[in-house]
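Right after this note come the structures.
Values quoted throughout were computed directly from the atomic coordinates according to the rules given, and no laboratory measurement underlies them. Keep in mind that this is a model prediction, so the values were computed, not measured. Cβ atoms are built from the backbone, for glycine too; each structure is taken alone.
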Structure 1
Amino acid sequence: MSNRMAAPDDCPSNMVPASIRSGATDRPAVVGASVQVPLVSGKWRQYVNLDYAASTPPLAAVVHSLELFLPYYSSVHRGAGYKSQIATAAYEGARERVRAAFNARPEDVVVFTRNTTDSTNLLAASLPEGASVVTFASEHHANLLPWQVGDGLVTYLDAPSSPPDSIERLEQHFRSGARTTLVAVTGASNVTGEIWPVAELAAIAHRYGARILLDAAQLAPHFPVDVSALDVDYMAVSGHKLYAPFGSGVLIGKADWLEGKDPFLRGGGAVDFVTTTEVLWSALPERQEAGSPNVVGAVAIGVALDELARYGMERLGREEMALAAYARSRLTTVPGLSLYRLWDEDADRIGVATFTLSGLHHSELAAILSAEFGIGVRHGCFCAHPLMLKLLNVGDAQAAEIRAGIKRGEKYRIPGAVRMSLGIGTTQGDVDYLVASLHQIAAEGPHWHYSRDPRSGEFAPDPDPRPWPDLPVRLARELRSTDESS
């Protein structure tokens, strides 16, 4: 379903809270907010980050806390050294903070993973033998692909047309007599921003004896998530979406499945005793945290959750919802721009808007916004191919042609759109600048030449005179773009 949304009769700027019209001084600061980036014109301007849904920058408080912690960093657990004791206490303190922040039940286990994808794969590997999973075709790949392994059965329900339709589709699935062990749903779409009726879906799953997993990767950075109140059995979240991009994630939930099988990863830290013929696995959570854990990443999540709580997640949610509504209303004023959504415009959404501009490939539009205006957005299918095919009205026959072309190396056939996503550092001025830039592009087209890479299908300025910063890290000079961007 793809249609142009009608703009409201009026959309005053004062609908946006004053705290984000110019940036509230008490809002948590993010690292890199004032970075200046070069344009192809030779000018420089402050970077406008509208790509929070992919990865958030770290909070300044997180970086400061890590600077204080790093002198005490050491290997955790079983270390008698002073630093090891402090590092272990910090690691387990972060676990306690995660539990409190999401109001996990006392009996729930909190397992540190790499990210949401790692968390869902861990749960998939821990499912009881012969388990069956149901999810929606509109899900992120992290909640589509892990269930396809093993001898279990996965059912994909069609993308719903509204929140009540999602509830009815799940109810009908169970009424049909389908045996289901786990329902896996998102909290908020990374493509359309729509917030799902998680509590209602959880109630249906439990009524029929199934469990439910909440993919909270997109919801948790913007709204309070209460595991107990929602009554979800498992929740997965990523630090890199929570202003703590240091390579750690979390799986929260019931212990029995996670301890009912051998660990997802096997190695040191997950065992109590080993011989060449027998292994005694440790209790949770160590059982599912083999290897040296990402202590810094876990600590970063804990600090980020503290800082977000200080500002107030409910307050943040209200402010971002208002800014998101303002952004969508302003985007509808751009000639030739089409916004994509599954549900009616009045549905609750996080700050995500996905769109195309007539006459421009999505990759070219993203490249123009970056090279000529210093705006960072995401483009492609956002790791949600089935949903994007539906939104872009790509039928089965056309999808088959696209697949055949990709197998021949023709990645340029992959369809897509551009996504703007808001975060804690976004102001009304950022939104207004994006809209003004899109108006200029719609009226005048690009002011630079852009070439398409025959391998990836991606557009880039040609030539690209923008200098790269002098950083104390090695930078690859040849970049390979892919469509797998979340």
Structure 2
Amino acid sequence: MIHVLYAEDDLLLSSLVKSCFAHAGGAATVEEVNTGRACLDRMAKGGVDVLLLDLELPDTNGLRILSELAVRGDTTPVIMVSGHGQTELAVKALRAGAVDCVDKASPQFRQIVDIVNRAHNKRLEKGALPPAEPNERPRVWLIETSAVTQGAIDGFFASSAPQIELTTITNSRGLDYHLASGVAPGAAIVGSAPEGISRLDVLRKLRSQFVDLPVILLAGQDDAEEAVAAFKLGAGDYIHKRGDYLAQVVFSLSHGLNSANLARRNSQLTRELAAINRSLEAQVETRTRELQALSMRLLRVQEDERRQVARELHDQIGQMLTGMKFQLEAAAAEAALPLQGRLREILVQATDLLARTRQLTLQLRPQLLDDLGLKPALEWHLQVFERQTSIAVAGEFSLPDGRLPGELETTIFRLVQEALTNVARYSGASSAYLTVAGTGTHVLVEVTDRGRGFDLAQVRATHESLGLASMAERVQLAGGTVEIVSSPGKGTRVHASFPLPAAEAGAAS
């Protein structure tokens, strides 16, 4: 249900309008007031969807009501109702913010229900604007040397826009004083400029001191060149001092003040949003570091467990199996001939079990990696890999003198292990290539093959390769970067780069 307020002192006309809405199916209710003061008081209470406003009321005119509504920040659609011969006033009303204007004597007035519905629907489509925040009484500089114009403007603002506080400036000294204070007004009205300075010069001074200040120029006569120059210098409006121009000034001021206030709010919200984003980024960065540290601890625990299991296999189970093998050899030498065959079969199994235990020990954590470093461990791994898979691997090593940090050696070893395992499982290649080289500031690792390759994007999209993900995660946790390049029929290349700590980088250079 649309609630329409109709401000009209002609009782016959207001009854006609109510009848039109009643015959239209009751989609709207019409409330009547017959003075401008009553209209403003009712609008202050809210709940009005569309205001039908007569241009001439007993105590005021529609332009002044529009001006005060603009000062209040009221966004209710206003349709002006004009009489014959009020075309100029109607144009001013439209310029002052009315959404439509209808002549009482025209056939169009019979379509008032449709006009109201269109205005209401248009507002709904745009969405209701948020209510303007109540400001402290906005201060406006009035730069005017004419006492008559000053009096007219002061009187009009006191009656029609009491929310606005006017500060009158009548000479260059006063203007310079206010500019030097650095305290920006909410807006400025420039009428007759002080002696020795043009209005455009005043505008330049204002805009250079306060870049976003809304400024209205009041002109005593039409001057197209001055108007164009004023707008180029950033004037918000250029109004001729004729007729009821003061209502236009109030509306233009209200629009400028609201726009400036909205710009300040947007700027403040932008700053607050930027601060929130920085805070969130800091939290994400902190949490990322925490997760990376946790992942590194988990990898260390995993390597420590591998080392412990490998040591247990070597020191305990391996030694027990070795002792068992010696005992079986001795028993087989002393046993009767029928029993020797059975003992030798058990001896073969024990020997095989001992070999498998040693192999498992080395796979879990090769002692060479801890004792001798990365290069010997990789050379041993390539030999084992070739023997197990029959895939020849050409290795090229150019590492800095001395040992790399333990965690970096472990990361590179596991990376090569995983990459070669993928070669054996998926590539179908008969050979592969491994390069590990130091550049002075980084260690580069590359494993390539000329096998069948794969569609990397498809594999990642289907989340089928946990090996690739874990490989990339391990490299990133070590501070490195990894690139995997592959395509069907063109083989695969895994390239990783790890930064060297300062001490190792200095030694390498």
Structure 3
Amino acid sequence: MTQLKYYIFIFFYFNLATIYAQESIKSLGVQQVIELVRLYHPIVRQSNIGIETSEANILNAKGNFDPLLNSYLGQKTFNGTNYYNNISTELKIPTWYGMDVHAGLDYLTGNRLDPTMSSGQSSFLGINIPLVKNLLWDKRRAFLQQAKIYNSMSKADQMILINNILMDAITAYWNWVNTFESYKIVEKNVLINEKRLELVKKSVQNGERPEIDITEAATQLQSFQYLKNERWLSFQNAGLTLSAFLWKNNNLPYQLPEAVIPQSDWDNELLYSIYDQSLTHLISVANHSHPELVNYNYKLDILKIEKKLKFQELLPKVDFKYNFLTKGYDIHRSLLDASLFQNNYQYGVKVELPLFFSQGRANYKLANLKIEETNLEILQKQRSIELKINKYFNEYLNLKNQTDLQTQNYANYEKLLNAEIIRFQNGESSLFLINSRENKTLEAQEKLIELKTKYFKSIFALQWSAGVLK
């Protein structure tokens, strides 16, 4: 039983050594990865440009409602005759309700004036009103409303981008964890087999074991050394893949050092209890706030605005313009005694009426068809998202069950290995059988690690499918 005690000592020694080593090495958790990606990844930061661009478009659309100051200076002299001198200034103030208010000052002198013009100093105050078409809705109001919706769409687009890139980063993280844990398992087996080989050599020298056992032990050790090199390469490459998502706050890429390892309690389920794992609730949340669905609803709102605008093309254009006129520049005092349609006024009515409204009817029909098409797309997208959530939920449940089953499977293989070691110490077994049991135990343990990392990744995949990974 001496060798068995030695194996037990070796086992606990290397486990304790691993624990103490981890305490002195920097670790990286999935929450830290999420935070780093959200803060510093250039694509995430680039998405803010889209939001700022949409805000600039809102400002641009508001420009259609900015007051406008016009000024004109003109003079004509020909063959010794002063035709006219004209100085004119006008302030135009657009309003939300389609009406434009304008006021101005004129100074006109000369010998060849247009008889409809007022000579000398004059001023006016007036309005332009669309009586039918563009009264309730027009392009400038539509553009401003659409610009605001596009701003909301940019924010939803950013959520879609963050949701997707976080899932990619989390996938890379769990692959990194899997490769590291697999490397640790093989590394531990290498150390154990190195000690085993030394013990076998001593047993052969003492005549306790046949010399062929040295070859058997050495072959097993070499197999694990080969696997160790492979696992180390996989871990390094997985670290490079994860590094692609890690950036510094000065827009410089960050490469994960070899000394950084996954956090020691990565398989603690309590760490991930904050994430929603209820199928019914996830579907409900997705139907109300999934950024892809939200974007479709914004698209529908834009099309409804477009429909209202196209409806205006089915109406006759009737524009009414009225100016109150006064001699001199004291228009305020003149307004107090004014009779709007008795003296000192100017008005005009302009009517445009397409005889068949062919273009208007066509555009309005197209607007309705686009809305109908978008409603169908919304239904299809909603169904697609629900099916995706169900798919990942099924995967989540299956991986949970498979992990529990594989945990028991691995425990059984460990029992068989330990029992085989005891039989070997009693002379009832061989190194070949121990090696066989050890290989199966390694496979079971690596499979368990793979299932665990897939299981925890599936928790995040559930959030991603519902569009709530933040």
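Key figures
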read-out	value
Ranking 1, 2, 3 by distance in nm of label points 7 Å out along Cα→Cβ at positions 331 and 459, the structure that comes out highest	3
Structure from which 42.2, 136 was derived, Rg and Dmax of the Cα atoms in Å, for residues 83-258 alone, options 1, 2, 3	3
Source structure (of 1, 2, 3) for log10 I(q)/I(0) by the Debye sum over Cα atoms at q = 0.06 Å⁻¹, computed value -0.55	3
Origin of the derived value -18000 (helix-only ellipticity at 222 nm (-39500 (n - 2.57) for each DSSP H run of 4 or more, over all residues; to 500); candidates 1, 2, 3)	2
